[in-house]
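So, here's a batch of structures to check.
Computed from the coordinates by the stated procedures, all read-outs in this text should not be read as laboratory data. Keep in mind that what you see is a predicted model, and the values were worked out from it rather than measured. Cβ atoms are built from the backbone, for glycine too; each structure is taken alone.
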Structure I
Amino acid sequence: MTGPQQVIGGGRVVTPEGILDPGWVVVRNDVIESVHATAPQTATTAVTAGRPTTRRATDTAGCWLLPGFVDLHCHGGGGASYADGDTERLAAAVTAHRRHGTTTTLASLVSRPLPELIEQIGRLADLVDDGLLAGIHLEGPFISSARCGAHDAAVLCPPDRTAVARLLDAGRGTIRMVTIAPELEGGIDAVRQLSDAGVIAAIGHTDGDDARIRAAVDAGATVATHLFNQMPPLHHRDPGPVGALLDDDRVNVELICDLVLVHPTMVRIAARHAGPERTVLVTDAMAAAAYGDGRFMLGTLPVTVRKGRATVDGTGVLAASTLTLDAAVRNFVRDCGMTVRQAVAAASERPAHLLGQSGRIGAIQPGAAADFAVLDENLHLKRVMHQGRWI
């Protein structure tokens, strides 16, 4: 490899094997070249293949160096939505979250009529092809009207085989996850169809009972879309979706750790039960994330954000979040009692695994992308590197 080296370290470095305190990472171009428990050569030049190469150093003493975050469920940010028709606004949403440490993003779309959804998918697929996004998540329209939350109930439809195929075809291989309520007519067959196509089948916005949820997992579903939210609560005589999804070791559980949509105690219970092998932190963020309060649209529904809390106008229904993943990590550790190592597994490593990208993103190890979030000792973000460049 040619190009200058960067040496980053002096603070705590979280790797898949554990925490180096202190630790150092050597980056060349956009890839992690090596990871060290002792400081490597710090001269401004080093000799590589007989030629001098520039070496730059970044001191992270007193800080945490974490792998860049991977968000599987995000609707927008920076004032923009992934349903927007303007390419610059779509890019602005990605950039807003990248500045908060999310270096890999799935763009989530809410329920819309199939022709409109196909148009939105086409625009996002171009951004996936360009490398700006890692893929697309469809959070509808195959969800329960009884648990649709901030989705427009009038546009929901059953997941028949033709409808699912139309959406997948529109995505040209860029649709990575689809949320389904498996109790709908054709729901279990749709889970199989998605799984057979290499798409993550997620269970969410569902009123299904324990037996129906377990049948969907048997058919190939592997993710619980924002566990607890828009599904019946856990009951000791009727475990429902929460009980079935949390109890099954095949299911990865999304948690929105904004301390609004899910109480810290419930986050802690779910994360401790699922463990680092199954816990995934997501934002479920809308346009107001990394932007501020105001009036927004989520699909066709008007939403007002006050003090970071988003509700559908006239209903009081919570509408997505205004979360960024750096805040989710901080909340997970500070308010939910989890460790930084557990937070990294949930915000970076596990979602990377679900995308089939383990070893390429979401981890500090040789050969992985040079994507980092630098947090101070109180877990507030200080710097972000994306593909070898500080942003």
Structure II
Amino acid sequence: MNTFQDLGISSQFVKALEENHINTPTEIQQKAIPFLLKTGTDFIGQAQTGTGKTAAFGLPILSRIDPELQKIQALVICPTRELAQQIAKQLFKFTKYADYKIFTEAVYGGEKIDIQIGKLKRPTHIVVSTPGRLIDLLERKAIDLSKVKTIVLDEADEMLSMGFKADIDKILTFTSGKSNTWLFSATIPLALKEIIDEFMADDAFRIEVDKESIVNQDISHQYVICDIKDKVNVLSKFLQEMKDQRGIIFCRTKAGAQTLAKQLIAKNILAEAIHGDLGQRDREKVMRGFKNKRLQILIATDISARGIDVDSLSYVLHYQLPDQLEYYTHRSGRTARAGKQGFSLAFVAPSELSKVTEISNALHISFEKIDISFRS
């Protein structure tokens, strides 16, 4: 099936897709959309970051909405406010030429809950929410999920790694038996299998990406060996060589991201950090600058980067290797999106070489060693 119309998507949505340069369905879209349009029972879709999962579940949800019923009919749960905002924005774009109005509202922590409660009093068909904020709304009896027919767990593995399992259990216990659950995830760790076993049908339709393709094949993977004391200088040399190309640098901790931003600024390299300690207004200011290309280099922690979807990123840098293998998949997936090429470069101390081998073996990817010279 080479077009979205072949998959069963109506022309009113296809026109909006084409306007947003989404013309050819990805593998996950080709496999998921026909099933979710026609059957829509419990579904498990495994695909790496950047493969078009939002359209894979978003288009079937939009197609199933009854515009005359001014109640929440679909619920999308995702790990971060940035991703919630992004999904809601994308769903809005898909409906530009729709024959009827479909209203989507994003709710998340970091914004006053009273303001969000007020917005939910307006006609709303789809809610995109982070787990904690949804629990807050349910405990206040400020959201009506009685007409919800579809629940999507997006980036499910990431929600669990961020400690949201108890919240997800609560939400699924509340909606169990009333709706279908569609789960999308890059990986299926043990804790996620427990949720699948407890809350999803035994015959849930499954699409699993070949283990050999867990990481986007359009990404080239590289590493450079450098002592910890030299790392900032090697990084600075690399960034100077990249000139106008844009990318994201990953650190393991908030403190590490803040420190690195100060070090780069001291070397006249314009970079800003995004992390959990930033207030919502400051986070949005940094992201606006990055998306509008006023800022070329973004420094991020693993958690703060969830939901970042920026076109034409040339590279992802691992200033510190991630603690978990899943994070390498999520980090690298920030580049080479929508069929474009990109590369992922790890800055590795000699003592960390075994970790590169571990990542290579577990994710079935090959690393190329490169050299970056600099003057001390």
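Computed quantities for the displayed model
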{"read-out": "Parent structure of the calculated result -7000, given that helix-only ellipticity at 222 nm (-39500 (n - 2.57) for each DSSP H run of 4 or more, over all residues; to 500) is the read-out and I, II the choices", "value": "I"}
{"read-out": "Winner on distance in nm of label points 7 Å out along Cα→Cβ at positions 98 and 122 once structures I, II are ranked, highest first", "value": "I"}
